[in-house]
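Derivation of every value follows stated rules applied to the coordinates shown; laboratory data play no part. These numbers were taken from a predicted model, which means no experiment stands behind them.
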Structure I
Amino acid sequence: MYEKILVPLDETENDDMIIKHLLELAKIHNSEIFLIRVIHLHTRDELTFETAKTEEYLKEKMDVFKKAGIHCRSLIEYGEPEHLIPEKAKELNVDLIAMATHGHNWLIDILFGSVAHKVRHTVSIPVLMIKGKRHR
């Protein structure tokens, strides 16, 4: 059912919540996992620093899946997450997008929206959202 799963990460503790959830789901469906981190920055110095940090972070998270016997790859993209996540989902032909939400309150989501909300309303495939801890 879920042969390919796209997992957007944001380098917060919420990532561990979605990864824990997916370890079992991916085993059941023999899924391939695609971890994606979309970096949105403004200066070249920030970009260089964040890219190096993100590469190490993704390697660490990929190892969790690989140790569990789950095939996993990672991607780093640059730009707006709410646009790039659906684009990559289509490009990779994934069956599911699984992501943690930040647990904002309803007023913040109404005023500013959330990446998870925007992704959910953009794609035609299932989106699994696990509510994470609030970040202020």
Structure II
Amino acid sequence: MFIRDVIRDREPYSLRESASVLAAAEFMAHRRIGAVCVLDEEGKLTGVFSERDILNRIVVPRQDPATTKLGDVASPLRAVISCDETPRQALERMERIGTRHLPVVDGEKWVGMLSIRDLLRVELSEQGDELKLLHEYISQ
């Protein structure tokens, strides 16, 4: 299985750097997502904005979410994962940089976001398949 398989049927969510933090929070809450990719005006991936960014960069320092722009407070891009890499590679990368979200790229093009929750679903599915095979083997 590859990352492209994990995100295959998912709409890629993003916002422009010029969007307000309030608009981003409403966008994320409406879609029940914990982070969104941030793009510049040309559509190039520049960072990630997460619930933690809202807490640490808006709420605690008492910034106005209605007037603060995403480009000013989004986390800089620290890592991405390619469509042709594996969930194991994604998990290792997340662990190494201490994040729960990774933007997904196909070559130079941004195509989506991967979360730790996505990887847990893959792991549980694979374990379920393995248990099923073991049960069938034992039952023979």
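Data table
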read-out: Source structure (of I, II) for semi-axes √(5λ) of the Cα gyration tensor in Å, for residues 51-98 alone, computed value 21, 16, 7; value: I
read-out: Parent structure of the calculated result 32, given that relative contact order in percent (Cα under 8 Å, 6 or more apart) is the read-out and I, II the choices; value: I
read-out: Label whose coordinates, when helix-only ellipticity at 222 nm (-39500 (n - 2.57) for each DSSP H run of 4 or more, over all residues; to 500) is calculated, return -15000 (choices I, II); value: I
read-out: Mean projected area of the Cα convex hull in nm² derived as 9.9 - corresponding label from I, II; value: II
